[in-house]
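Please find the structures below.
Just so you know, all these numbers are worked out from the coordinates, no wet-lab data involved. What you see is a predicted model; the values in this text were computed from it and never measured. Cβ atoms are built from the backbone, for glycine too; each structure is taken alone.
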Structure I
Amino acid sequence: MQIEVFSDVVCPWCYIGKRRLEEALAGFDHTDQVTVTYRSFQLDPSSPDTSELGLDDMLAHKYGRSIEQGRAMNDHVSTIAASVGLDFRLDIARPANTFRAHRLIHHAADHGLANGLTERLMRGYFCEGVRVGEREDLLRLAVAVGLDEAEAAAVLGSEAYAVNVRADIDLARRFGATGVPFFAFDRKYGISGAQDAAVFTEVLATAWADAHPLITVGASAESCDDDARALPERGRHRPGRDVRH
């Protein structure tokens, strides 16, 4: 099974959704046959590489709220993050343009390290105040997950993988995703938002059963059923939205 996760490294619900998907996968019988690919999305392509603006101020400005209301919004998401084991420090996080980070993730994918770098970038941004729009911070995290420093530096100093990032964003739009996180299962079932782990569990089971139908072997033979009556076939429930293209 292939799961494609469209996310942005500065999206708090993306990090929460990541943990909820991981929780569901931990209890799934066929996890070893599931491949999770993180794909690029930008919540704010116009954002500067780095900013001194706090997230409370950023939310207040974005939604036309007071600073106190912005802080309350961040406190709310931090409480939910804590419920999945994440220790958010949104007071030290700073807005950033993530295009460069997404290019670096695509480079990491060529070395089998994309998921590890995605996790490290999210933890750095939400829990450690890392400036994920700045070259030196990105390079440090790239090396920390095992990427070659010189190769990573060359990527950050160029426009390498820009076409890959834009292709991911275009694919998300074709799937109908206007926000993130968005999860596509075998490009057939979709989950929008950081749903509870139970929702992921349900879609995992449905997508797996759909891709691996039970095949009855052998001719019909005598059998028993309830009161010798044929049982009606139950309609199959298909959660999420169909994202086949």
Structure II
Amino acid sequence: MAKIIVIQHVAYEILGTMHALFKRQGMRMKYINFSRDPLRQVSVAGYDGMVILGGPMNADQVEIYPHLDTEIAMIQEAMTLNMPILGICLGAQLIAKANGAKVTKNNVKEIGWYDISPTEHGYHDPFIKHFKASEKIFQWHGDTFAMPKDAVLLATGQSCQNQAFRLRNNIYGFQFHLEVDEPIIERWLTVPSHVAEINKLKGQVHPQQIREETKNYIKQSKQLSHHVFNEFSKLVGHREKSPHFPSR
């Protein structure tokens, strides 16, 4: 039975649509919630895959969130073990940082539904090949990652260029949130810190508009999430456990 270690930063950012899929496939999931124990030291040895979820912090805020350095070490350990890794939003930024790429402020905050388009590489990638030429995908972020060395850009957006990458053949970073469903989006719209964030944007983001757009786009998003996360579960299930790569 495959075991996945799940890195969580805040209670409201969860596996979402991934959870039911992994459970149906008999995978065991171990959550490590660093908001509860920020000084916890964890080894990924003994697991078959790793998922790093999103969070409101910046990837460089190590003095405030010391677990971010711990996570970098965990990613690098997982890479030496040739472990499949999936990073969502902050998780993708941490994978990029663990591989020498910078994480910086994006020109705008993306909150809501945005157009995402596959690159030429994306059309031939097992994860992103399920996307049409343009898909409305949910976003909630203010930062962006530079591309790690040797990574392949798989998807782009108009207001944030780097939206998805693949490193080697089993490490993926998504800036967007394909794991969301309706209850998760509604919860995010009512989290006090999120409400304050939206208010600071002074009318640039409209929660009711997001709710209406969710009705239109969530069905396709969930269908995509099934295809994409099923591909990740295949990687976990067929993992080559021999460590082929040196530590970075």
Item to complete: Identify the structure, out of I, II, from whose coordinates FRET efficiency 1/(1 + (r/R0)^6) of positions 47 and 119 (r between Cβ atoms, R0 = 35 Å, to 0.05) was calculated to give 0.95.
Response: I
Worksheet item: Which structure, out of I, II, was P(r) over Cα pairs in 5 Å bins from 0, in percent calculated from, if the result is 1, 6, 12, 16, 16, 15, 12, 8, 4, 3, 2, 2, 2, 1, 0, 0?
Response: I
Discussion item. By the measure mean count of other Cβ atoms within 10 Å over residues 95-102, tell me the structure among I, II with the highest figure.
Written reply: I
Fill in: Ranking I, II by Cα Rg over 2.2 N^0.38 Å, for residues 87-142 alone, the structure that comes out highest
II
Worksheet entry | Highest-scoring label, criterion being mean count of other Cβ atoms within 10 Å over residues 39-46, among I, II | I
Worksheet item: Which structure, out of I, II, was distance in nm of label points 7 Å out along Cα→Cβ at positions 103 and 135 calculated from, if the result is 1.0?
Response: I
Worksheet item: Who wins on relative contact order in percent (Cα under 8 Å, 6 or more apart) among I, II, i.e. which is largest?
Response: I
Response to the item:
Working back from 12.5 (mean count of other Cβ atoms within 10 Å over residues 63-70, computed), options I, II, answer is structure I
Worksheet entry | Value -14500, calculated as helix-only ellipticity at 222 nm (-39500 (n - 2.57) for each DSSP H run of 4 or more, over all residues; to 500), assigned to which of I, II | I
Practice prompt. Out of I, II, choose the structure whose coordinates give distance in nm of label points 7 Å out along Cα→Cβ at positions 15 and 175 equal to 2.2 when calculated.
Written response: I
